[in-house]
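Following are the structures in question.
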Structure 1
Amino acid sequence: MAEIDRMLEANKAWAAQFPGSKPVRPARKVAVVACMDSRIPLFGVLGLEIGDAHVIRNAGGVITEDTIRSLTLSQHALGTREIVLVHHTECGLQTTDDVSFADKVEAATGRRPPWAARTFTDVDDDVRESIRLIKESPYLLSHEVRGTVYDVDTGLLREITDRGPAA
């Protein structure tokens, strides 16, 4: 059985207990930007329920033009006012660099990506860079942002300030 078939079967069981639709505006007025890593169960980690928050995930949880687009829509159209970043230990973006990754894609496909992978070596510094990009965005109504690093071994979040780890 293909994985997608297994997922569709699991959905039938889940839908049987589905609590029903929620309002389109997130109840807790928060947007989460997180890495797409499958080891981060965001709803449990952050104590969220369906309808509580917007969740934007990408490789590394980095702030890209599309992330800013989503956050701008989230704030202007749907009322969110806080942003939480969830990066994590042992991130796949720490295993390569932008040039090597682009070389690999080009070797495999014959095409060089027009975008940078946004690799990094220090996850704390990458969280600080994400905080900076959000605070500098001219499109957001609120620049209220907090950054965290999720430890994939312990399940704990560690807050990062734009000056260093939170005390």
Structure 2
Amino acid sequence: MKTSGKTKTRVIRASYELRSRVGVGPVPQETLEACQKIIDENRVDFSPLGLEFLENLRQTISQTKSRQISKNEALTQMTDIVMQLKANAAIFHYRLVGNLAQVMLGFLESLTHIDENAVEIVEAHHKTLTAILERKMDGDGKEYGAKLEEELIHACERYARTNKKKILPQK
């Protein structure tokens, strides 16, 4: 939120219940290192969970196209699913999935409504991530991954130009 050219920070305090579970004060360095080690050494196969998220996205796309849900509800559901993909992909070493989900998340969050063209972009994103997860392509996908990310960014930019909106997908 901006006031007179300066950014004003809004502080949201954690509930008492959350603070009682987590505690107060800084987290000990040993705890942080232990958590990081677990994340780094994690070898759980993310593809079944990722494909489950993508099935939910496919259903939302289908419901959007058949007008079973409102455009606002569709946009909210798509954003939530892509956010879950982004968050979980990083933990499970699927950096390419996380990077592509980040671009899509930036695109969806910039929209005020969803139209047929935006749904087509989400559908192409869905198909791409499905192929990546079915092939269990973890990591960043190297040159192939960079090209996929670049193409998704270009699709979002073309949409922005066509719709005269300024949409800047975040990397």
Structure 3
Amino acid sequence: MATKTFVGVFDSDHAVLAAARAAHRRGMNIRDAYTPFPVHGMDEALSLPPSWLSRACLALGASGLTFALSFQYWVSLFNWPMNIGGKPFDASPALIPIAFEITVLVAGVGTVATLLVFRNLLPGRRAPLTALGATDDKFLLVIDDVPDQELKAFFKEHGAVDVKEVLGGAK
């Protein structure tokens, strides 16, 4: 029996979620699900691990804060010390606004850049399965390594409006 990659096209988020849960219970190899908006519970149905992006954002924010405070202290203590109104050279409250702004800037821009690089979403990349309506109003479930007839029957049983074979897989 030949095993190929097939895409089930669904009209509703409830149907694709039920199909993903059933496929997970049967032990099918779910490659991905494409939806026009986030579907609550899909990450559990696909058994996706928790996102590491929040930890990356925290690390980037901490590095931005460290850089901002270190640079300001270096400038105010060693490079260009200025006596302004009798304040000490390392007046911490004066450094907080700039440190906050740099923290937010580095965390925000760095998180977006990290997401784009690690998820291969860089400019010029062709979006997968756009011809099947994945970005419009259809919900797609991509399953591979299951015999043809069994997979087609599974998709029809769970309410798929269309079943397509994907050449070379949907990566």
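Each reported figure results from applying straightforward, stated rules to the coordinates on display, with no laboratory input. Being a predicted model, the structure only gives us computed values, none of them experimental. Cβ atoms are built from the backbone, for glycine too; each structure is taken alone.
Given structures 1, 2, 3, which gives the highest value for distance in nm of label points 7 Å out along Cα→Cβ at positions 94 and 126?
Greatest value across 1, 2, 3: structure 3.
Using volume of the Cα convex hull per residue in Å³, for residues 46-117 alone as the calculated read-out, with 123 as its value, let me know the right label among 1, 2, 3.
On the way: 1: 123; 2: 72; 3: 88.
Checking each candidate, the match is 1.
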Can you spot which of 1, 2, 3 the value -15000 was calculated from, given it is helix-only ellipticity at 222 nm (-39500 (n - 2.57) for each DSSP H run of 4 or more, over all residues; to 500)?
3
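Upon calculation of distance in nm of label points 7 Å out along Cα→Cβ at positions 70 and 86 from the atomic coordinates, which of the structures 1, 2, 3 produces 1.2? Kindly include the intermediate steps, with their values, before the conclusion.
Values: 1: 1.2; 2: 2.4; 3: 3.5.
So the calculation was done on 1.
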